[in-house]
Structure 1
Amino acid sequence: MGGEEGRSLLKTLPIVAPGTMLYEGLENVLRARTGALIVVSDSEQVLNMVGGGFIIDADFNPASLYELAKMDGAIILSADAKKILRANAHLTPDPMIPTIETGARHRTAERVAVETGELVIAISQRRNVITLYKGNERHMLREVGTILAKANQALQTLGKYKSVLDQALINLSALEFEDLVTLVDVCTVVQRGSMVSRIAQEIELYIYELGSEGRLVNMQLEELMFDVEAEEVLVLQDYLPDPEQVEKVRSELASWTYEELLDLSAIARGMGFTGTSSLDISVVPRGYRIMRKIPRLPQPVIENLVRRFKELQNIVGATIEDLDEVEGIGEVRAKSIKDGLRRFREQVLLDRHI
């Protein structure tokens with residue numbers, strides 16, 4: 001399941017995830033090897049292509065789904081999968097819609113999904129597989145053990161990438177205090193942050209697919225991803241030629257493939273550095289990210305500091321009297337800022353050599 005496809009399936013997966021009654025019913029059908037074709041929608045468009053069968057209109061329960069699946073026709077559920085509306089129904093989607101499937105049940109499922117955009121589930125009688133169709137998307141449900149193994153492997157990979165990102169951020173902070181940042185340093189951090197976010201998105205899909213079995217995976221993901229998005233935003237605010245373009249740049253990078261993210265020059269162009277062919281040029285931070293490290297410093301005060309001093313080095317070099325003149329900063333807060341910058345600089349320089 002790819003990135004774009006996976007993101008659009010997020011709303012669908014919880015309906016059929018472990019812990020739901022629908023999942024239990026699908027498992028019963030799978031084990032009985034009877035096969036099934038199930039449409040999870042009561043939209044007018046779906047009902048208009050239903051012919052014959054029986055009107056059930058009963059509350060959903062797994063045993064009923066299993067019994068009704070013994071008949072050859074389709075089963076129609078309400079959009080929330082809480083009611084069984086029809087059974088043994090005949091579906092008549094547009095036969096001209098192309099399909100890659102070979103079996104009659106799966107060909108019908110794919111065509112209904114493409115034509116209506118609704119969720120259609122096909123359970124193979126011979127292959128013992130559950131396949132979801134929604135719009136032009138197709139996804140095979142896997143066993144919980146298989147998904148957990150993949151999720152844990154992805155978490156290990158995420159941990160390694162996150163460690164590399166943390167080290168790149170420490171290095172960037174040290175270079176910022178030394179006024180030695182180059183474009184390649186910034187692009188490297190942006191690249192690694194984008195990679196971490198990409199892996200996290202894949203793990204989110206596993207979590208949705210795992211349903212009630214994915215709680216521990218979700219807890220580990222939240223711990224690993226704490227503050228990653230905020231750091232990514234702050235780095236872009238610091239260095240983009242136009243800081244108003246932060247969300248646009250993040251959205252563009254999120255659509256890139258892994259291969260495209262490997263090209264640091266492409267990342268530089270994506271950030272708006274189009275007038276240079278070298279990644280070795282010096283760049284200066286505005287100071288948003290470092291100032292966020294100062295305890296109890298409100299965002300409006302940080303905005304005022306950046307607006308007044310323009311660059312981080314100017315803030316670092318400012319006297320207590322200079323800082324005191326900024327709106328929202330009194331003498332006490334000015335001293336707190338100077339002390340906070342000093343302590344953070346010492347910690348960064350220490351961490352860089354560990």
Structure 2
Amino acid sequence: MKMPLVGAITAVVSLALVFLGNPANMGFCIACFLRDTAGALGLHSAAPVQYIRPEIIGIIFGAFITSIVKNEFAPKGGSAPVTRFVLGFGLLTGALIFLGCPLRMALRIAGGDLNAVVGLFGFAAGIFIGVIFLNKGYTLKRTYEVSKTDSLALPASAFILLGIFIFIPSLLIFSSEGPGSMHAPVIAALAAGLVMGATGFLSRLCFVAGIRDSVLFRDFSMLSAFVAIIIVCAIGNLILGNFNLGFEGQPIAHTDGLWNFLGMLLVGLCSVLLGGCPFRQMVLAGSGNADSVVTVFGMIAGAALSHNFKMASSAAGATLNGQIGFVVLFIIVLFIAAYNTFGKKEANI
């Protein structure tokens with residue numbers, strides 16, 4: 001698929017979801033959606049952000065079905081699963097310090113939120129640090145063929161979760177106010193997720209790859225999707241009257257520039273070390289990659305504990321716990337990067 005077209009599709013889907021009820025500038029956000037879903041499952045108790053997001057289920061189903069149809073469902077894994085869990089945890093913690101994943105960062109920029117531009121510089125800085133390690137030989141080793149049971153764990157879990165959501169919603173927790181109470185109709189949200197999952201699988205869309213590949217290979221094709229999202233979504237916001245240029249008064253955002261920068265720096269670095277952004281990890285997990293399944297579980301844990309340990313930011317800015325958590329996680333992530341770059345490599349057998 002042509003990457004500008006992929007970006008345009010992503011923008012239109014995101015605009016439609018906001019029009020149908022999702023929070024402003026949050027038509028699609030993997031970090032926000034995993035956070036809300038974790039809350040609905042009782043993994044955290046932050047009342048304003050608890051809701052099963054059908055978009056997440058749709059992404060998994062969309063990638064799974066498309067990979068089966070294309071005969072490209074590939075059960076594989078075994079590449080440092082514990083390390084990937086930790087990196088997924090760090091990625092979501094950084095995202096919730098910033099208040100959004102790379103996709104929401106683009107959507108926020110398209111809505112006129114200049115705080116997200118600061119985040120973009122941090123995201124690029126984190127990717128640049130990661131590229132330095134890649135150039136020095138960073139690797140989490142190869143993957144291996146695994147059982148289909150491992151690779152089907154996430155699609156099966158998503159199917160069960162959808163069943164509970166539709167038929168036994170009393171088992172779940174739903175927000176009565178705040179972002180968790182704002183959502184598009186279930187069918188529309190699920191359909192949007194299916195479209196994004198299928199499109200993401202066919203295009204290999206990854207928001208970290210756009211900047212990484214531009215630096216490493218002078219390949220700007222993936223970056224063109226990122227630019228298309230911003231342009232198309234900005235035009236749509238202007239038409240719908242949702243464009244608000246500035247730092248102040250932005251929906252589900254804060255104006256603490258330092259921590260907007262650092263939060264996305266951690267997201268960029270973790271994404272490079274994992275080999276893909278949160279959206280890419282969801283698509284890979286749906287299409288058979290057991291390592292990405294572990295990463296997704298790490299992201300869910302990061303989303304839950306960020307609220308349980310009060311590390312997630314609010315409109316008032318980053319919390320003290322979030323700042324401490326960032327320092328600890330950044331040191332851990334740098335150790336992972338250094339060890340898997342300069343540490344003793346096992347001989348290939």
Structure 3
Amino acid sequence: MPSLASPRSPLPAALAMIAAYESRVVPRAAGEIARWRRRAGAIPDPVLRRIALATIDDEAANAEAAAAFATLASRARRGTAIELLVAWQLMYDYLDSLGEQPSSDPRRDGLQLHEALAVALGAGDPAADFYAHHRRGDDGGYLLALASACRERFAALPSAAVVAPAALAAAERCAQAQSHVHAALRGGGYDAVRAWAAEQVGSDGYEWWETAAGGVSDLAVLALLATAADPDATPADAAAVAAAYWPHACVMSTLLDGVVDAAADVETAGRSYLVDCCGGPIPPARVERAARRSVVATSALRHGGSHTAIAAGIAAFYSTVPAARDARAAATIAPALAALRPAVTPLLAALRLRQSLRRVATCMR
């Protein structure tokens with residue numbers, strides 16, 4: 001572990017990230033989320049409009065959290081990075097919601113919908129019919145608008161061409177994992193998911209269900225989008241960032257999400273993917289293992305302190321959501337938080353303070 005005086009130390013990076021995030025990133029991200037919500041409100045198809053609006057209302061915190069990667073960008077490029085990261089996350093969450101809808105062929109439907117990810121990164125065909133295998137399709141250009149916004153802002157960043165191959169590979173992994181998992185949850189069984197996970201290079205000894213879970217996370221893409229804002233980024237930097245986030249931080253993030261969402265998943269969908277696959281509650285040791293590996297992998301990056309602070313922020317976020325107050329969830333998350341100290345300590349304090357202030361503001365309305 002680096003000393004606190006080291007430029008790779010996550011503690012000063014965490015403090016700097018909090019300051020930049022709260023003062024500059026959050027207000028801009030909130031404005032972008034509101035703008036896209038207005039755009040979603042104009043979707044002609046009432047079902048797609050409801051899905052898009054509900055996704056933004058339920059998952060806006062994801063887009064706000066994704067914008068934290070913009071703290072890696074210089075002030076001159078931070079605005080572009082925020083717009084890119086927010087649009088990407090809103091698009092990814094919308095695709096996730098679409099994948100949960102009934103379909104005669106969920107896997108094919110999911111893969112076609114996720115073609116939007118390639119378009120967002122400057123590849124793919126913008127004229128493609130993303131909804132070709134979906135029951136609905138008249139979104140008034142909403143999904144294409146999200147992908148086009150990403151494409152334009154990504155292209156404006158100085159190292160977009162450098163990170164594009166790694167970002168496209170990470171996005172393709174997300175598309176495959178999401179489509180396989182949604183198909184399994186819609187009655188397709190887990191054999192195809194297990195086979196897909198076994199084929200993934202670099203899964204580094206994780207169980208198949210952890211690999212599949214990590215594949216669903218788009219953290220590696222977000223980190224690479226932020227890396228595109230660095231004019232000095234090299235292909236080696238992009239490869240290192242991709243390898244640090246996949247599989248370690250991606251697995252950690254999705255396991256934490258599964259811990260806090262297990263009860264809600266069972267209530268709304270009748271089942272929880274991760275509980276199904278690991279045969280019961282997610283073991284705390286598996287979450288801790290992914291967290292420790294995340295620290296080692298991210299701290300070795302060129303901006304290691306900042307990347308480790310972001311990884312710690314992910315765990316801090318999940319530990320402060322209401323569902324984390326459940327005794328089992330808290331006990332599962334605690335070892336991961338311990339593995340992420342000292343960076344996680346100020347981030348936990350900042351998140352708890354923000355929640356307290358928001359509660360006060362709500363009470364005063």
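Each value in this text was obtained by applying a stated rule to the coordinates, not by laboratory testing. Fair warning: this is a prediction, and the values are worked out from it, not measured in the lab. Cβ atoms are built from the backbone, for glycine too; each structure is taken alone.
Tell me which of 1, 2, 3 gives -0.56, -0.60, -0.83, -0.85 when you compute log10 I(q)/I(0) by the Debye sum over Cα atoms at q = 0.16, 0.17, 0.26, 0.27 Å⁻¹, for residues 74-113 alone. Checking each candidate, the match is 2.
In this comparison of 1, 2, 3, the computed figure 2.5 for distance in nm of label points 7 Å out along Cα→Cβ at positions 258 and 322 is attributed to 3.
Taking mean count of other Cβ atoms within 10 Å over residues 58-65 from the coordinates of each of 1, 2, 3, which one would give 15.2? Comparing all candidates, it corresponds to 1. For the set 1, 2, 3, ranking by relative contact order in percent (Cα under 8 Å, 6 or more apart) places 2 highest.
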